[in-house]
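Visitor: Next up, some structures in structure tokens.
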Structure 1
Amino acid sequence: MPINDLRQTPLNPVHQRAGGKLVDFAGWEMPIEYPTGIKTEHLAVRNAAGLFDVSHMGELEIKGDDALNFLQRLTPNDVTRLADYQVHYSALLTPAGTFVDDILVYRFRHDHFLLCVNAANTKKDYEWALAHKSGRVSVSNVSQEYAQLAIQGPKAMLVVQKLTTVSLPAIKNYWFTTGMVSGAECIISRTGYTGEDGFELYVAPDRACELWNRLLEAGEEFGLIPVGLGARNTLRLEAKMALYGHDIDETTTAYEADLGWIVKLEKGDFIGRPLLEKQKGEGLARKLVGFEMVGRGIARDNYPIRINGAQVSRVTSGSPAPFLKKNVGLAYLPMEHSYIGANFDVMVREAPVKAVVVPTPFFKRAR
């Protein structure tokens, strides 16, 4: 798509002023990196703090007396376990138990929820929810009402706390609240996609640039820098967070993706449950695993994987892991080759390079 035809987030002007390298990402003009470079941005998030524009993400609002029951049928995780102002990771699944999308579910009240969905899937997810709507419930695509800024890293809380009277330590991981940040009304969510502590701030689009600039000013003493989608990808890979269209899609089930923890069969009926129950009973043929490169070479997305000379799979996500100083990746392997320590070859420029299955996540922050 020509760059001029891409959608722009409200923060596009600040990316241009900061020298961001803008690319096509899911139909949006987004910064892949800034002049600092991906490695520096990645390490800033691990050691201090980084600021991300994630305003391309979509938001769907679910309201009505039957909102909770509707989401119980629509998603595999147990929505009844959510308290007011709590968040959980979940999915929209096909009848085959595969992914329409992976999502976050925010509960305001029993009759009011917000879903955060992937940018490329917003229209599809909205239509999917509408097609399965029943009872006294409304489904609205409210993506235009929000810009979203993510501040991630061990010093993220120190930065945001300078700009708000809300007690951030009181917000537990995967909980949220509403309040003023630098004079702007925000949803303040202790969530993220990096494996680090931090916050995602949902704010009105016309307040986004001001908030971005105020955060960078407040964070200068802590080493806060803007971070692009390149480092966002390497950070989430180190933390083994799935990326839709790579590690999960409409061909992969929740169990195969090693995301069985979001599937609550005991809660009752939901889309995809019969097939998932059957798969759990019969066992899996393949599973998403993490691996490290043993030989010299980087496993890039879609590189073929061979076992005993035969191609069995491909790399779903792969790159250097800057903080760990290793080359890592994710791939679906046959169950008999998915154990820790199993060896296989990644074809790097048509040459086999040895890799080994390792425990995941590759990186886990100290609590």
Structure 2
Amino acid sequence: MKFSTSKSELQQALQKLSKATPTRSTLPILSCVLITATNEKTSLRTTDLELTIDLEISVSIEEEGSAAIPLKQLYDITNELSETRITIVADIKNKIEIRTNSGSYDLMGKQKEEFPATPKIEEKNKISIQGSIFKEIINSTLFAVSRDDLKPSLTGVLFRFSDSGLTAVATDGHRLVKIIKEDYKSNSFNGDIVVPKKFLSYLSTFLSNDDILLSIGETHMTATIKQDTIISRTINEVFPDYESVIPTDNEKILKTDKKTLLGAIRRVSIFSNKSTHQVAFNISKESLIVHTEDPESSSRAKEEIIGEYEGDDLIIGYNGEYLKDVISHISGENVIIRLNTPISATLFTGEKEEYTKTMLLMPVRLNS
């Protein structure tokens, strides 16, 4: 194999590919990028067995072939070079030579035959969605995805495609986000798929207004963005019945300025207990007080802010970190909070959302 390409194009590709290279693995081949150069195209592929990234780059090819090259060394030397043409040569003994106008660098590749094959995806279940819409849905749900590997169904986002629109749901058991985009219709696929956080987080970095093509298989999902292909395992677990935990009888309604409330929570939570992060609302028609107290460190804080409230007086506590996350993901200038009792779930919505977005947060029991 022998080809040449520009330093900047190779560098950009390797930066994307590094996201699917495990830092530690029992399979040394996974530390490599598999480069396949033909007269039709030159592709670069990495995988950590969960996520696979396959990119195409523009090259001047002299000899077709393929090689498994240690990605870190190739990435590091490419980063250190000034803008130049880079020629990569690989022989049948896996010896790799990287040439530039000013120097040459040799390293050993690995057996390309050991590199895992690309997962096959069914072609029939294909969905096209605008990249900016998909990005907004991802950014509005990822914060609520669980980190608990003992609950695998919660470590991804549920996407439900149906005739009534697209629904996306994420929850970690403490907070829940549900987004409905009713004007999106999928003609080719109706059903549920739970998509891992890592895949969505990676996609979000590169999405723009351009359409993204999603192909859904039994065990994997593929996203195609221009010439880039990203493949991920899907989570083959049943997502919990989220509708049953969303209350329908929260008739106490608080409306206040989002920026003011978020600022008060951030300042007050500085003085909260470092393990519970407990912050409380003391709500009445006359006032809204955000307060905390930590007997362990003898610290306390409170702020009073303006809000409109309909309902009986209520004192309710939350994990301050979760509370900040939820409110910061509300769109618009005002936040509307629907409450019931100090131990029942609270609903948070914005006034002017592009699509239906409901956020739920479970309260915590306050110190007596």
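Just so it is clear, none of the values below were taken in a lab; they were calculated from the coordinates. This structure is a prediction, so every number in the text was calculated from the model and none was measured. Cβ atoms are built from the backbone, for glycine too; each structure is taken alone.
Visitor: Using the calculated result 13 for relative contact order in percent (Cα under 8 Å, 6 or more apart), pick out the matching structure from 1, 2.
Guide: 2
Visitor: Here Cα Rg over 2.2 N^0.38 Å, for residues 203-250 alone was calculated and came to 1.56; which of the structures 1, 2 was it taken from?
Guide: Value 1.56 for Cα Rg over 2.2 N^0.38 Å, for residues 203-250 alone corresponds to 1 out of 1, 2.
Visitor: To which of 1, 2 does the computed value 45 (percent of Cα pairs over 33 Å apart) belong? Please list the in-between numbers first.
Guide: Numbers: 1: 31; 2: 45.
Traced to structure 2.
Visitor: To continue, here is another question. To test your reading of the models, identify which of 1, 2 gives 31, 14, 14 for Cα extents along the principal axes in Å, for residues 75-114 alone when calculated. Working shown, then result.
Guide: Details: 1: 31, 14, 14; 2: 33, 16, 12.
The correct label is 1.
Visitor: Here's another thing I want to ask about it. Of the structures 1, 2, report the one carrying the highest value of volume of the Cα convex hull per residue in Å³, for residues 171-226 alone.
Guide: Going through 1, 2 one by one, volume of the Cα convex hull per residue in Å³, for residues 171-226 alone peaks for structure 2.
Visitor: With distance in nm of label points 7 Å out along Cα→Cβ at positions 211 and 235 derived from the coordinates and found to be 1.7, which of 1, 2 does the value describe?
Guide: Checking each candidate, the match is 1.
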